[in-house]
1. As an exercise: distance in nm of label points 7 Å out along Cα→Cβ at positions 21 and 293, calculated from one structure in I, II, equals 1.2. Which structure is it?
2. Mean count of other Cβ atoms within 10 Å over residues 37-44 was computed and gave 21.8; which structure, I, II, did it come from?
3. Can you say which of I, II returns 22.2 when mean count of other Cβ atoms within 10 Å over residues 45-52 is computed?
4. Could you figure out which one of I, II the value -11000 for helix-only ellipticity at 222 nm (-39500 (n - 2.57) for each DSSP H run of 4 or more, over all residues; to 500) was computed from?
5. Determine which structure produced the value 1.4 for distance in nm of label points 7 Å out along Cα→Cβ at positions 93 and 301, calculated from the coordinates; the candidates are I, II.
6. Determine which structure produced the value 31.4 for mean count of other Cβ atoms within 10 Å over residues 53-60, calculated from the coordinates; the candidates are I, II.
7. Taking 0.91 as the value of Cα Rg over 2.2 N^0.38 Å derived from one of the structures shown (I, II), identify that structure.
8. One of I, II was used to compute mean count of other Cβ atoms within 10 Å over residues 5-12, and the result was 18.4. Which label is that?
Structure I
Amino acid sequence: MTTPSLFDRILLAHAAIRPQVAVTPLERSNALSAAIGCDVMLKSEHLQPTGSFKIRGATNKIRVLGDAARDTGVITASTGNHGQAVARAGAIEGVPITVYVAASTAASKMEAIRGWGAELVVLDGNPLHAELEARRRAAQDNKPYISPYNDLDVVAGQGTLGVELAEQAAQLDAVFISVGCGGLIGGTGSALKHLRPETRVVGVWPENSPCLLRALEAGSIIDVPESPTLSDGTAGAVEPGSITFPICQSVIDQTVTVTESQIAAAMRHIAAAERWIVEGAAGVALAGLVKLAHEYQGRKVAVVLCGRNIALETFLNAVG
């Protein structure tokens, strides 16, 4: 696999996933720009039909699986948003979907997955355990397995966001993206390296769950201790051998971590400035910009608001 071959897949996906996947707005936030001292553009992935960017990769993967998947069904694993996205794509295309989740997955996200008609399998253990068990069961049952990130077609689908950024903004100094296991930043970064190579790709992690960051620092995928985080959408360890690891090594220009209080403050800033409820993972990206604002004064930057799928009580507790 090379980055150019991934870029070709991204361009194909960019045309093929419409109209199931929206081209989301990229708009200036006057309030955040004034408060932070940068020209802040918000990429509104929380406005996607399932409430997150995950719809891009899931829709693209179901598309390329074709007719055979309708007969066998597919198996996936998720911390919530990917499962919703695969379930929706399956419902549209008539593909039976089974989603494996850890018991710690937010109840609201599990309900949303079931709402799209998917079968839900809840396992004790962490999200990586659910991934590995889902992959094992798919192999046992001879069904396609759709990884949340460790799949070129999924990463290519996420990369369509980078193509949109290049089409929507003639110039961007940086893009701030929250990072879990690297599918979003890997795909988006790959597109930007071809279309807007001058744009810095900034990866932002919660301090409580920096799994891929520590792997990048170590030069290999390693076990990393985690703590609970508001950014449940980015939580979880990276699957051994994940394709996102070398991709992220090549496309991420800068990294930063943020605390739980900084994530909550960013969620509050977005609610106050734009009247939007966003999930913790979206708050992570803005929190990263706030932390590095001194480096980007007067410059044009984009913040990817990656999702809105958060229980109301959790949101209110975070921003209260």
Structure II
Amino acid sequence: MTALRIAMIGAGGIAARHLGVLERLPYVQIVAHLSRRRESAERQAARYGGEAYDDVATLLDRAHPDAAFVTVPPGSHGAYEHALIERGVPFLVEKPLSADEDTAEEIGARLASSGLLAAVGYHWRAMDTIPELRATLAQATPRLVVGAWHSSTPAPAWWRVREQSGGQLVEQATHLVDLARHLLGDATVLAASESAAVAPAPGANVPVATTTTVRYDSGPLGSFTTTCALDASRTVQLEIACEGLHIRIDQSAVTYDAAAERRVVHSRADPFQVEDEAFLAAVRSGDRSGVLCDYQDALGTHRLVHEAARVAGAAS
């Protein structure tokens, strides 16, 4: 079996998370690494194999990848995806799709017209607890969704700048918004607001707290709150209140609380491996049915979080 030649665009922690999966797959050959700082790409290449690049066109000319992973900061999206589309290279791109609204919309339009495979790394969808949760919700009546991402301010300087990260709702809590969309369908923003205070870090302009209220087309109301004011990650979860049933979801487990029973279903599989293998299977076979989130689906989440950010900014 011929190995899939994989290029990694990005050299940060999320790139390493994917590479840790890819290096274990016998049908994968990691051939290229790209970073704006060439020394970062060189360090990654020394660890995982392949060549280092600081220019995407040169990478595509020389490495000839069969697929690519795009793991750059939100404000850096655009040129990489357009180059991959131009060369017909399928890719998996990490969330958020971009720090702004328009960049992702432009990429999505080109993907739709080209027919190129593009998956998105919303790895909460890939948790092995989700199939049972979906089956449960099909038999329940959801009434309320509550998502909370309450944590500290991440270290990267780009995260603290709204124009580069999009802010905490767009960059982090988008996982919760996306999982709720995956489970309950599309939603409309009813109200949103943000704190006048900014993240507690030098040069920051992202709000230190936000609130968003939505209504799902299927009926339930939803509320999402974020804060980056804490000293550590304290609450990162999604709750769904149904008729007679409370469900709590985080990355370690799903907890079902009903009058007669409390049941905890723990996550056991690595969701990054699940989503990566699903994407690579689609690249190899041409069958996209197993891809957990494609670009057009992810645009629904992208639009929702950016609409909330826009409403919150206008109200502040």
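Here, each number is a calculation from the coordinates, and none is a lab measurement. As the structure is a prediction and not an experimental result, all values here were calculated from the model. Cβ atoms are built from the backbone, for glycine too; each structure is taken alone.
1. Label of the originating structure: II.
2. This figure was derived from I.
3. I
4. II
5. Derived from II, not from the others.
6. Details: I: 31.4; II: 18.0.
Derived from the structure labelled I.
7. Going through each structure in turn, the value belongs to I.
8. Numbers: I: 18.4; II: 24.0.
Answer for the origin of the read-out: I.
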